[in-house]
Structure 1
Amino acid sequence: MVKWDDKVAAIPNNGDAEWRTNGEDREVIIERTDDINCVRVTVAGLVEVDVRVRPIGEKENKVHNYQMPADDTFAHLETQFRFTNLSDLVEGVLGKTYWPGYVSPVKVGVPMPMVGGEDKYETSFLFSPLCKVCRFQKQPEVAAAGGIAQY
């Protein structure tokens, strides 16, 4: 089942396998891209996201040592984003992967690949603009007396 803004998006299994809605700002299309567990969500003028849920089988459980209980199931949530009109200034551990011409430093074929560089993005709290590569700053406040800008 897929929901958008608390509405169930009933996507047919055959024929025109998509659901559409036109919000105040944008058209949203959710389309089935495989028989089960795969959809593409398009938010016009913003982003296209492919989403796939893939169950983890016995072999993968052993290879990655997930230690899944016999009476339970796990799944991978695979996502692929394609942004429309993304700024070249996008930054972040994930954001920079959308730069034009980005080349990943990840070693392909290792069991748990790591991108690294997270130390550049450490902050004291989630919404803090204080990190080594932050491009956003708090707007100065003008003091009531004397028009002195304070940060």
Structure 2
Amino acid sequence: MSRMAATLTVSQITYELLEQRAQATQRPLQELADEMLLAHVQLTDHPYILRREGFRGGRPILRGSNIPVWLIAAMWKAGDSPEEIGQSYPHLEPAAIYDAISYYLDHQKEVEAEIMENRIGQVLADTRAKMDEDGVITFSDSYA
């Protein structure tokens, strides 16, 4: 694996805590920081896609955002072009949108399952909620 030098800005308190832990374990600060970051962020074979432990169930998201891959894939499958998706999410780089589509094509079974889990009918059934003709969702007392 090639290593690329980069700068990461952390708060002063975070830096001090890392520095204390590095000294206590007699390890280089950089090595400790790398290990701790990688323990919570799982990189994928797609440069704009990652998984974060404890976030969205560890499912793939677009780097630098909270947008799940399944959402981009669902929009693309519904006929939106990558450019149209970019208009909906202007903070995303075009390459990230294309990478999400590429990830979907490489991992179709996984992403299709996520798309199915997030369809409104499934979400309503899972939460025992009802949606009226105006799109207003009401949750039952037993769920809330």
One of 1, 2 was used to compute helix-only ellipticity at 222 nm (-39500 (n - 2.57) for each DSSP H run of 4 or more, over all residues; to 500), and the answer was -1000. Which one was it?
-> 1
Which of 1, 2 yields 3.4 for distance in nm of label points 7 Å out along Cα→Cβ at positions 63 and 79, as computed?
-> 2
Identify which of structures 1, 2 gives the largest calculated value of mean count of other Cβ atoms within 10 Å over residues 7-14.
-> 1
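Please compute mean projected area of the Cα convex hull in nm², for residues 47-126 alone for structures 1, 2 and give me the label with the greatest value. The partial results should precede the final answer.
Values: 1: 8.0; 2: 5.4.
By mean projected area of the Cα convex hull in nm², for residues 47-126 alone, the leading structure of 1, 2 is 1.
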When distance in nm of label points 7 Å out along Cα→Cβ at positions 71 and 87 is computed for each of 1, 2, the largest belongs to | 1
Thinking of 1, 2, which structure, once volume of the Cα convex hull per residue in Å³ is computed, gives back 186?
-> 2
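4.1 is what came out when distance in nm of label points 7 Å out along Cα→Cβ at positions 23 and 111 was calculated for one structure; which of 1, 2 is it?
1
Coordinate-derived values only; no laboratory data. Remember, it's a predicted structure, so these values are computed and weren't measured experimentally. Cβ atoms are built from the backbone, for glycine too; each structure is taken alone.
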